[in-house]
Structure I
Amino acid sequence: MTNNGRVGEAAIRVLGIGGSTRRGSKSLDLLRSAPREAEAAGAATTLADVRELDLPIYSDDRPLDDYPRSLHDMSSAARAADAFMFCSPTYHGTVSGAVKNALDAFNFLDDNEPRYLGGKPVALLALGGGGAADVLNSLHHAARALNGLTIPTTVIASGNAVQDGAVTDEAVRRRLQGMARELIDFTRRLRPAPEPELAERYCLRTGVRR
């Protein structure tokens, strides 16, 4: 788990989840590029790399304390997050088992109110060729089932668009920027307004102007 971007109560907190189990994962490089764009828009980001998470297969019979510390950290980051990014490589025309397993582990957030992702915005990304559209569909279904609100803009990148640890395709980079800005905008619109100070609440209630 890595943390970047601005800190403080006002910062939009974005949790990115994805990558693959192989070293030098291009889908992880794609996922890393998306939070950087969110940070440029003023967000604080946390990245959950499925290779580093190294989670066993999710089982309803195992309590959270039986899982690695990495799942505790991801669950805590998810509870604190205002928005999410999900990214998967294309494995046989669908989402990878490692990414789906990490999302399945969000069952431990079923005591949230509201449950799971709490109706917060989710941006979707996929690495691959023609089958990557089905990856986005799979991620969309999972996000909806987890009470997430997927945003309109999605990103698909081929392996050739990601080189030497970075997104090198200009069209993909522009779409990443647009997706990140859209995610931050949606999140700000949905975020509850801060409670007014006591004096402000008194003025609002009585009609007195300060």
Structure II
Amino acid sequence: MPNSLTKNNSRGCFITLEGMEGVGKSTHQAFIQRYLKQTGHAVVVTREPGGTPIAETIRQLLLKRQAEVIIPETELLLLFAGRAQHIKHVIRPALNAGKWVICDRFTDASYAYQGGGRGVSMQKIEALEKWVQADLRPDCILLLDTRVKLALKRIKRRGKLDRIETEEEEFFQRVRAAYLARAEKFPGRYEIIEASAALLKIQRRIKLILDKLINDRR
């Protein structure tokens, strides 16, 4: 489906960061925010699940470890419920105002985690994507990729893990494979970045990507 956001340069630019836990999304999101502000762009930084009060409540429900098992279908529907709120109240208004939106995860995470990780039908995810998002798609997806064992080693250093972070290694292998399959399917939107590289090297790569996005919209 064509992305209407790229056809009208008066609208903002939608950048998402994707990847497993432990790949440094928060660090690189902060770098992107600083760089875009330095280049004179208005920036909105947000995340999924979350981004609005209702969506943040859904986030807490999804990540909390509890006795009742959240089945994959419930997990997926909750994510898209929060996403609908997020798009309506944060993402579309910011883009329509000409702002650049940087989002920590978006729908590609649903394809990776609920599709690849949980085994939910990709067709069901696609149907929800079309219903909830209409023509909205990211202009650029930065996929921070690294070996699963390294990513898991990093998140274990954090201490207490949330419900998703406690999944087995095989789950994250499926998640990573689904991300890479998405990147292969949509090479025009995806930029794969080696997350285990030195910080400055990663930031130089991100800067080049941002410069191209900026120049393309002039």
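When relative contact order in percent (Cα under 8 Å, 6 or more apart) is computed for each of I, II, the one that comes out at 32 is II.
Out of I, II, which one gives 2.1 for distance in nm of label points 7 Å out along Cα→Cβ at positions 118 and 190 as computed from the coordinates? Source structure for this number: II. Each of structures I, II was scored by mean count of other Cβ atoms within 10 Å over residues 54-61; the highest score is held by II. Here the criterion is distance in nm of label points 7 Å out along Cα→Cβ at positions 94 and 182, and among I, II the highest value is seen for I. When Rg and Dmax of the Cα atoms in Å is computed across structures I, II, the figure 16.6, 53 traces back to II. For the read-out helix-only ellipticity at 222 nm (-39500 (n - 2.57) for each DSSP H run of 4 or more, over all residues; to 500), a value of -12000 was computed from one structure; give its label from I, II. Traced to structure I.
Bear in mind these aren't lab numbers, they're just calculated from the coordinates by the rules spelled out. Not measured: the values here are computed from a predicted model. Cβ atoms are built from the backbone, for glycine too; each structure is taken alone.
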